[in-house]
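Below, each structure is written out as structure tokens.
Values in this text are rule-based calculations from the coordinates and carry no lab data. As the structure is a prediction and not an experimental result, all values here were calculated from the model. Cβ atoms are built from the backbone, for glycine too; each structure is taken alone.
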Structure 1
Amino acid sequence: MNDRYITLRANLHHYKGNHCYEVKLEDLDGIWFCTRKNSKRILKKLERAGQLKYQPGRGRGNASQITYPIEFQQEMDTYIEECVNRGDLESIAQVLRVPIPEQWVMNFSLEIRQLLGLKRDETVSRDVLHTFRARDITTLDPLRVSVSLETHLIEYLGDTLVRYNREDDCFDPHIAHHFDVANNNRIWTFYLRKAVAFHHGGIVTSRDIAHTINRMKNSQHSYSWLARNITKIKCSHPYKVEIHLAEPNPFFLRYLSAPHFCILPEDIEFNEYQWIGTGPFRLKERTEHKLVLMANDVYFKERPLIDEIHFYKVTHEAAKIVYLSNKEEVDKIEPRKHKIKDAGIRLLSFNLLRSNVVKQHSFREAIYHIFNVRKMAKELEWEVLEARSFEIEKAGPQLRDLSKIPYLLKISGYKGEALNLYHFVNQHAVVEAEWLKKEASKYEILLNLHPITFQEFTENGTEHDIDLLIMGLSLSFDKHLAFSYAFRNKALLFNRLFDRKIDRYIQEMLTAFELTEERTRRDEIMEEMEQYLQKEHAIIFLYHPIVTRALDPIIQDVESNSFGHLDFRKLWVRS
């Protein structure tokens, strides 16, 4: 079925057959993202195909009309059934990207779910995971990425010199098979494995390491701070590289283990649509609505057990109904629930650069008492752990006192003016923001909600009109790197909202944190910084979300990876 036709009827709610609908050509231009001339061409093409009858309006004030020979739901039911029968998930995903009624999706949710999950293609003996995602991929450039899913994907496509060992809190050689340090932590020497192949067949050498570092140093993007201390890179041998630092830095291995430092080839310009790295998966296909990863058969470490992963873009509502719902059984077997507790933290922050009431400590404290996480979780039926720190191990209830709110608002000087609350466009964030708006209105605080996209989140200038911001951070297993990353990375919007005093405090404490070799002392600095920020109510720790994913029971060895996602490298199918 023509995707233009589906988009037309779904977006304009033209559901009934033998019924005339008035239309404006400018509406068609908008939903088809094309010129007026092309809109007319599309209408003629659909009319020749017998899918509609178009009657242009004659004269000023007379609207154009469209008539359809058949009801839209009937067509959708037939089309989805045909797609299910031939296993065409890509066409099904196309339908699930448009706003059709929820019940239409529910009618086929069982059949669609049977196509999802980890499946074995016996004809070619390949295991393929089919899954839906509810938003666009922003970027897969290691120097631009700031969203957890994309960072997670980069971990599959590329490799770093060293890798963090969570169990032992140390760093294991990876692309480098050995490393040592000299001159009081100023000169780091890495010895590279031989025959580590890039996806295009080239072999990793020291020149690729130098190229990757220089690309980061010369970048104007978020992660240049990871390489800011590097003064010289010496490639004395194809499999040996020396990295010279301006100042001793015991934190340096943590920087090199970050996914943003994955090694890229020197001989070709980076192209995120033709991603070339050394990782366990290759980028087989990337379009606007589909992403396919394929196992790297010549990976220098253990090859993934799964052969391919197919991600299809659909609406959030469709993904929730079809993929996460456990109301229906697949082949009369309930999906197995896998809970991920290390999915990060939700924060509320304030724009302390604005000259209004949010600069008043008493107002921020009032908002702290209003945002009662336990009350929200109970009313919204969410499973969360209330946060007192970035670390989930320190989760626990915080004391909130509603009786203090009227006095705090009075001394803050709040006069009922509207304040801008920014949040992401996804449904979870919208519900969360609407809940806070409702609670704040009980104290006559007026919050205007402003949903922003992931792209807007990273753009400079977005912060200018923000008063309050709700956002989430997905953290890596290396909690010390994650802590440094959270405050160093100015692409994270909350980092651009601190006033000069607080920002200076953060940067000075972070420098001390990174130059400290003792783990216990770093933990003390983290706690001191968190307590200071909470005392100032510069940020409010809200909660650690608990993500539940419904999985086919035949999928084995389900583990979580960094950033709160499943580790696809270890999944396999039980025959």
Structure 2
Amino acid sequence: MNAIPPPASATLTAAAVFLETLKRLDVDYLFGNAGTDFAAVIEAYATHPYPSLLPVPITVPHENLAVAMAHGAYLATGRPQAIMVHVNVGTANAVCGLINAAREEVPLILCAGRNPITETGSTASRNAFIHWAQEMFDQASMVREAVKWDYELRRGDQVEMVVERAVSIAMAHPRGPIYLTLPRETFGEPASHSGQRIFSPVSTPAPDPQAIAGAIDLLKGARKPLLVTGGLGREVREREALSALLAKHDIAVTTHRPRYMPLSLAHSNFVGFEPGPLVEEADLVIVAACDVPWIPLHHNPSATAKIIHLGYDPNFSRYPLRGFGSDLSIAGDPAAALGALAKIPRSDSEVTDARRIWLASKRTAFEKSQRRQTGQKELPTYDDVARVLAVLSRPDDRIFVETAFPTDLLNIEPGGYFGAPSSGGLGWGLGAALGMKLAAPHGRVITLVGDGAYMFGNPTPAHFVSRANDAPTLTVILNNSMWAAVRRATLAVYPDSATKSNKNAAFTYLEPSPDYEVIVAASGGYGERVDRTDQIAGAFQRAFDAVDKQGRQAVLNINVA
């Protein structure tokens, strides 16, 4: 065990040791929405002699937004992040974001106060009307399916060990959130540092060499190899490993509802965002860190195709049902697995020529789809918005997308794109973009959301946080005044139903549409409504000026067809 720096003082409260331990373990921020359970935490921040030894406190007036911000800060830094919410009710508001973090393997330390246990006998005993009704038999049961570990602090002198264990478990692959419950009386108890690092970081699991050898055998003879991903590319080393593999082998790459982009869209091996038809043709499919590589209802690999799954948990064992077949599953670091495959010699010339012909045809088809023409419409289309943004965006812009958007038309570079979590918990985009801007303030952060996702993102709290922390971002609302995903899903099940011609089908339309561009003005931001295609470029320029030159957040409410 390694010695740690001397504590700020020999004896502190459990809350103060909790905060110091988080900071020592590289937790930058504590995103919080406070309640009566925060007394010891607030006092620790107020009285600590060395505030730099504590995570920066960020007040976030809605828990779902707080979790999304922590998610975005992790995407920026790769370090664990912490959130604290108010007992069971705050936990309830945080669950949607927690599910997103769980499915995307994001190491968050979600902490919630626990209602005071005692009625008398302590200065922290129950002293408010709500303290009886808020108590639960098992508060952690609300989140247990979405976390890797949960624990309720029993004694103040446990706190250092408990926090270290929490961070160690959250950061071990596959990563994910944990949940700590912190009773008010216990958090105010005296506590001290052990002076020792209790847990060392867990090593990254390496893929089995025998499994890699099996993958090499399958790859050698494949004439139409296809790599499908959706979660690969957050880390630079994953992108580098994939690039090294593609430099040696002509493998087509497609991403399905990507959360990150492992390649530039201009890369000669990238063949688009729809794996279904490609999977049907491929004779080898490498599923790399991808939970849903195709939709079996519509497309499936051929009976003779070989399937390789690789990732930290290639079975996605926390998914109750997932039936994608596999001839070989490789558990472990996907970057290490791809790097090992990159070291094998090129296949013989006949196989290589076949690969190049197939890859070139798929790349050509993708490039043709990018040149599609937009039909003239009264309102701007999604394609119109994408084409303007592609021209005006910068290479170092970071773009968050929480809507169905023609990503293929953007100028996306690896490391600059972040797609909505596969779990579909809406309200992620605004907070994740804010967390990114807060933790990595260089350059612009742009969020593309639908009108429904904007409302789910708690815009009033989000714009408050942006202003309070000098973290200006641009939010672009693609406003079609409907729940388009709900409508599409209904028509997929009932294609000839009356819903197709019903402009007011139940639960599918969001009309009358609010003036979303006005909301940001309450927090000093710039807002503009766009109704015509010829207004898009000018509106973007004005919004960028507000963000870049004036340091103000901006919202564009673009009414789209």
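Percent of Cα pairs over 35 Å apart computed as 48: which structure among 1, 2? Of the structures listed, the value fits 1. From which structure (1, 2) was FRET efficiency 1/(1 + (r/R0)^6) of positions 232 and 352 (r between Cβ atoms, R0 = 41 Å, to 0.05) calculated, if the value obtained is 0.95? Only one of 1, 2 returns 0.95 for FRET efficiency 1/(1 + (r/R0)^6) of positions 232 and 352 (r between Cβ atoms, R0 = 41 Å, to 0.05), namely 2. Please compute mean count of other Cβ atoms within 10 Å over residues 128-135 for structures 1, 2 and give me the label with the greatest value. Greatest value across 1, 2: structure 1. The value 18.6 for mean projected area of the Cα convex hull in nm², for residues 40-311 alone was derived from one model only; which of 1, 2 is it? Source structure for this number: 2.
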